[in-house]
Structure P
Amino acid sequence: MESQDFFGYDIQMKIILFRHAEKTNDGSANPKLSQRGEKQAQKLVSEVSAKKIPAPQILMVSPRLRTQQTFEHLARALKIKPAVTPLLDERVSGESKEDFRRRVQELLVLLQMDYQKEECIYLCTHYDWIEEFLSVVECTSDLSQLKYQQWNSGQWMWLNKADLWDVVKFDQIQP
């Protein structure tokens, strides 16, 4: 009999994909979290502690301040240093749509090659990155459905990987 994991799923790679918590609208190129966003980031710790979301072994964030702040409290609580990677960054000025798509695909390949299947990896990124991810990931669910297109700040999607990715849960961090 195979080992059972969180919620009775067979052990397999888990990705929890997050859109960063709410940011300030201060007009800066790299805004920090708003007060509501800070509460969302704090709430993430309690959601993981209450086992509403599986605990990560790996945290990955884009180079933007708001993604790093989204995982800051969780990283401190779990004593995990987030890996900052430009592969999770939003589409940058001068980057073609094809290059952006290749960057998103590169992260998917990296995850499948470099990490163990029993690990839970949290990714914190941006709306445009998530849109591209949803268009390229091979999934058992139709990710073009309207319900998966609504990504507010603090929205997250739990995916398990067997042969194809499978959406386990789609939710939002409520402060």
Structure Q
Amino acid sequence: MTVNVLAKIFVRFLILILLQIFLFNNIKVTELGITPYFYILFILLLPFDIPGWLLLIFGFVTGIVVDMFMDTPGIHAGATVFAAFIRPSLLKIISVREGYSPETSPVVIHYGFTWFLKYASIMIAVHHFIFFLLLQFSIKGFFHIFPQYLFTTVFTLILIIISQFLIFRK
């Protein structure tokens, strides 16, 4: 990984964290309190050739920074580390026929809308499932907040898909 790539990753991290803290944390849709967790896009867009240990560190740092600003001690960190942990396996499972080009990132313009939708949907659903499970701290309690989980997952996915078309154009 070059210094240029690390600099881009750092800038993306700062932008997504600032958007989460100052914009998305202030969005509450309906009385369910649906807040999009847009910061997960940072983990989604990391390059394919990132080492696993660095992926987990990025996941932890991202989650813990969000936790500090949302007063959720370790919940975002746990969910984001888990999402970072499953990412390499998921990428192998949904691999494109030609394989991934190491110097690219998983974005719509490189691998198509259908592939990205599948990838982002699974990653966001898993991240949010772990987040709400840790938030409730029981499966029994999870069913009580299932509508919030479902709507938050869909809302986050829609925003991430929109961001792909606004930021990454051909």
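Remarks
- At a computed 1.04 (Rg/Rh (Cα atoms, Kirkwood Rh), for residues 28-67 alone), which of P, Q: P
- Structures compared: P, Q; top value of relative contact order in percent (Cα under 8 Å, 6 or more apart), i.e. the largest, recorded for P.
- Answer label among P, Q for the case where log10 I(q)/I(0) by the Debye sum over Cα atoms at q = 0.12, 0.18, 0.22 Å⁻¹, for residues 36-123 alone, calculated from the coordinates, equals -0.42, -0.86, -1.11: P
- Source structure (of P, Q) for semi-axes √(5λ) of the Cα gyration tensor in Å, computed value 24, 20, 15: P
- If helix-only ellipticity at 222 nm (-39500 (n - 2.57) for each DSSP H run of 4 or more, over all residues; to 500) is computed and equals -10500, the structure in P, Q: P
- Identity of the structure behind 2.7 (criterion: distance in nm of label points 7 Å out along Cα→Cβ at positions 20 and 92, calculated), options P, Q: Q
Bear in mind these aren't lab numbers, they're just calculated from the coordinates by the rules spelled out. Computed from a predicted structure; not experimentally measured. Cβ atoms are built from the backbone, for glycine too; each structure is taken alone.
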